[in-house]
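Engineer: Take a look at these structures.
Just so it is clear, none of the values below were taken in a lab; they were calculated from the coordinates. Just so we're clear, the structure is a prediction, and the values are computed from it rather than from any experiment. Cβ atoms are built from the backbone, for glycine too; each structure is taken alone.
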Structure P
Amino acid sequence: MSTIDQVNQLIREKINGLVRELPIIIGNEAKLFAVENFQRQEWRGKTVEKWKPRKDENNQKALLVDNSHLFNSVENAVVTPTGKGRVTVTIGGTRYGRVHNYGFKGKVTQNVKPFTRRAKNGKPIKVKGFTRTVNMNIPKRQFIGNFKESPMMKRRILSVIKKDLEQRFNS
């Protein structure tokens with residue numbers, strides 16, 4: 001085998017390795033991008049969109065981090081290659097991540113379990129379980145998206161790919 005053939009073989013191996021690993025690299029970078037959006041409390045899409053603040057101005061806690069379940073589910077998201085050059089980032093563990101990411105306006109039926117409350121005189125009062133319909137208006141606080149929605153994420157991922165290529169060919 002000639003030296004040119006050896007060089008071509010080495011190049012092919014490095015490129016094939018990158019192609020195999022690329023979806024996971026992209027997915028992990030998208031996940032990191034979402035975590036940073038949480039920390040900054042904004043969506044960096046075509047422009048930077050700060051999340052709508054709480055109605056209660058006295059509550060200075062971070063948005064969407066009441067008990068950290070949603071943030072932890074984003075931080076621990078599963079990156080899965082789904083086929084030819086595609087990857088899915090699955091955020092699990094919460095039912096409300098989609099609602100916060102895209103917003104929601106509409107009616108919701110809530111099932112309230114039986115409970116006991118105290119009257120003004122201190123006596124316990126048993127309340128039967130019931131259902132109620134509530135109008136909800138949850139503002140969009142996007143934290144994850146795709147290339148089309150965020151040129152900033154696209155530039156970042158392309159930069160990571162470029163660095164990876166440089167490392168592979170400089171080693």
Structure Q
Amino acid sequence: MRIRDWYFQGWERREVIGGRTELVYTGEVYTFPGGLRPAQKRCLLYSAPLLVLYALIALLPPSGGMWRIAAIPQLLELIPLIYLVMGLIRLLLAKEPLTFRDWYASWRRLGVAAVGSAVFTAAMVLAEIVFILWFSGGAVGAEIPYLLAEIACFALSLALAVYIRKHPCTPSVMTEKE
């Protein structure tokens with residue numbers, strides 16, 4: 001038994017005139033209750049500042065950001081951010097209604113990446129707080145803006161995850177005419 005993956009789910013091979021075959025989408029289509037454009041704008045509104053702030057955090061860390069315990073979640077944060085960018089690009093290029101492939105590669109991927117990002121940025125915030133309280137030696141001048149940027153990254157990740165959770169794409173069955 002061959003297991004079909006998400007990339008081909010909903011697609012069927014049909015014969016057309018002349019004995020040729022072509023792929024036709026016959027699976028579920030996904031729509032947004034408020035439309036695709038508002039969802040694209042909102043996801044971009046949360047993701048763009050998150051990516052810019054993370055780039056600043058990663059490129060300009062103070063001594064607390066270079067502390068090993070703080071650097072590990074910062075490095076691991078790259079994984080959800082890569083998936084976040086992949087999902088955001090796919091969502092911005094999508095047309096409504098979304099096929100299962102488009103939904104999976106955009107909306108679902110964004111949701112999972114936002115949760116992962118929230119987890120790793122929360123770990124970054126906790127590690128920075130530990131560094132400030134016990135290992136900074138009182139020199140917290142550069143650590144406070146860094147901590148605030150990490151908190152902003154966490155808030156943006158969490159806001160994106162909550163938005164995606166509260167605004168699901170609704171599946172509907174595609175008719176033969178579509």
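Engineer: Given that relative contact order in percent (Cα under 8 Å, 6 or more apart), derived from a single structure, equals 26, which label among P, Q identifies that structure? Intermediate values should be presented prior to the final figure.
Structural biologist: Details: P: 26; Q: 34.
Corresponding structure: P.
Engineer: Check the numbers for percent of Cα pairs over 27 Å apart across P, Q and tell me which is largest.
Structural biologist: Values: P: 48; Q: 41.
Looking at the calculated values, the largest one is P.
Engineer: If you rank structures P, Q by distance in nm of label points 7 Å out along Cα→Cβ at positions 21 and 133, which sits at the top with the largest value?
Structural biologist: Working: P: 5.6; Q: 6.3.
Evaluating distance in nm of label points 7 Å out along Cα→Cβ at positions 21 and 133 on every structure, the highest lands on Q.
Engineer: helix-only ellipticity at 222 nm (-39500 (n - 2.57) for each DSSP H run of 4 or more, over all residues; to 500) computed as -18500: which structure among P, Q? Let's see the in-between values first.
Structural biologist: On the way: P: -14000; Q: -18500.
Source structure: Q.
Engineer: While we're looking at this one, here's another question. Where does the value 18.0 come from, among P, Q, when mean count of other Cβ atoms within 10 Å over residues 77-84 is the thing being computed? Before the final figure, lay out each step's value.
Structural biologist: Details: P: 13.1; Q: 18.0.
Traced to structure Q.
Engineer: Rank structures P, Q by mean count of other Cβ atoms within 10 Å over residues 53-60 and report only the one at the top, that is, the highest.
Structural biologist: On the way: P: 8.5; Q: 15.5.
When mean count of other Cβ atoms within 10 Å over residues 53-60 is computed for each of P, Q, structure Q gives the biggest number.
Engineer: If we compute mean count of other Cβ atoms within 10 Å over residues 125-132 for structures P, Q, which one ends up with the highest value? Spell out each step's value before the answer.
Structural biologist: Values: P: 9.0; Q: 19.5.
Greatest value across P, Q: structure Q.
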